[in-house]
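The next part holds the structures, each set out as structure tokens.
Here, each number is a calculation from the coordinates, and none is a lab measurement. Nothing here was measured: the structure is a model prediction, and the numbers come from that model.
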Structure 1
Amino acid sequence: MTPLADIDLVLASTSRYRRELLARFTPSFRTLSPAIDESPLPDETPSALAIRLAAAKARAIAAQCPQALVVGSDQVADLDGRVLGKPGMANVAREQLAACAGHGVIFHTAVCLIDTRQQPAPIHAGIDTTRVVFRDLHEDEIARYIAAEKPLDCAGSFKAEGLGIALFERIESCDPTALIGLPLIVLARLLRAAGVAVP
């Protein structure tokens with residue numbers, strides 16, 4: 001097994017949430033921004049979308065990084081089969097949280113690892129499914145939350161690692177890091193499968 005510190009590890013993302021999570025494993029990695037179209041395909045399920053986008057991000061960066069391990073990840077929020085994207089604007093965040101209030105939302109968080117140290121480059125992939133049950137939320141609670149945390153770059157309009165936790169009734173998960181954006185339990189398994197020692 002090769003120590004993680006001896007690997008050229010590349011995160012195919014500029015998300016600060018994913019950077020912070022990957023830094024739990026090692027401070028030694030690079031980040032590059034993948035330029036891909038994230039639009040869903042016709043009739044594509046939320047889980048299939050998450051897996052496809054994680055792989056597309058990893059492939060886009062793997063083409064630029066020989067002799068590296070490239071990590072791509074994507075998260076799709078699923079409210080009764082409807083994809084909830086990053087809101088971008090406060091009014092969209094209010095609509096999303098109002099729709100989620102009192103309901104369960106499934107978060108599909110996929111990760112793909114491409115090993116360009118070998119040719120053809122092996123691809124390892126996995127997915128975590130987390131179910132978040134929201135409390136009944138009043139309009140004023142939603143407005144206060146959005147004003148306080150400004151979760152406009154987060155799928156589902158909340159930050160589970162911050163004040164967003166107060167919006168929930170419960171979280172049903174095998175991996176608490178998945179909800180933040182990078183399932184570290186899955187990633188550690190994929191790294192070990194690639195011959196990398198974690199820890």
Structure 2
Amino acid sequence: MSARATELRKGSVIEKDGDLLLITEYEHKTPGNLRAIIQMKTKSLKSGATGAIRASSSDNFEIAYLDRRKAQYLYKEGNGDYIFMDNESFEQFPLPGELADEAMGYVKENDTVEITFHDGTPIGVELPPTVVLEVAEAEIAVKGNTATNVKKEAVLETGLTVKVPMHVNAGDKIKIKTSDAEFQGRVND
């Protein structure tokens with residue numbers, strides 16, 4: 001499906017030169033009495049590379065058709081691939097590590113996430129806005145340091161390292177924002 005540059009928005013996915021590009025920033029400029037310019041920052045869904053596109057309002061782009069399906073994370077193979085199982089068909093499929101490594105720090109075994117497909121091939125993991133994970137390792141707070149806004153590093157059960165307040169200890173369950181690994185608070189069972 002083709003769309004004009006003015007119909008695109010942040011979050012749209014386009015096909016260009018055999019690659020899938022996610023539009024991460026979109027700006028429509030009309031400088032003075034000149035023609036409109038559309039500037040887009042993109043991220044390749046296949047390689048993760050970032051880039052920029054400058055287009056006029058009459059340029060056409062091919063919009064990629066993406067399918068999202070719920071799948072359960074099973075395990076990580078020795079070659080770096082992550083194995084998922086489709087929740088409807090129960091088929092197992094691999095997702096290459098280079099496409100999912102960044103997101104998988106927020107996913108535990110047996111968690112259900114949305115997987116994005118293009119032409120039947122898995123290309124990425126859609127994370128919820130926040131996740132609850134258990135702290136596996138954290139430094140012990142020193143008396144007197146807990147009253148300030150000092151942060152320490154903590155390793156979560158998935159291996160992800162995040163900054164947490166000094167009062168968080170190993171064994172605590174915490175809520176983490178998936179967009180930037182920001183600590184949101186402790187969670188009581």
Self-check item: Identity of the structure behind 55, 25, 23 (criterion: Cα extents along the principal axes in Å, for residues 62-173 alone, calculated), options 1, 2
Solution: 1
Exercise. Kindly point out which one of 1, 2 the value -500 was derived from, the read-out being helix-only ellipticity at 222 nm (-39500 (n - 2.57) for each DSSP H run of 4 or more, over all residues; to 500).
Key: 2
Exercise. Looking at mean projected area of the Cα convex hull in nm², point out which structure of 1, 2 has the largest value.
Key: 2
Quiz item: Comparing relative contact order in percent (Cα under 8 Å, 6 or more apart) across 1, 2, which is largest?
Solution: 1
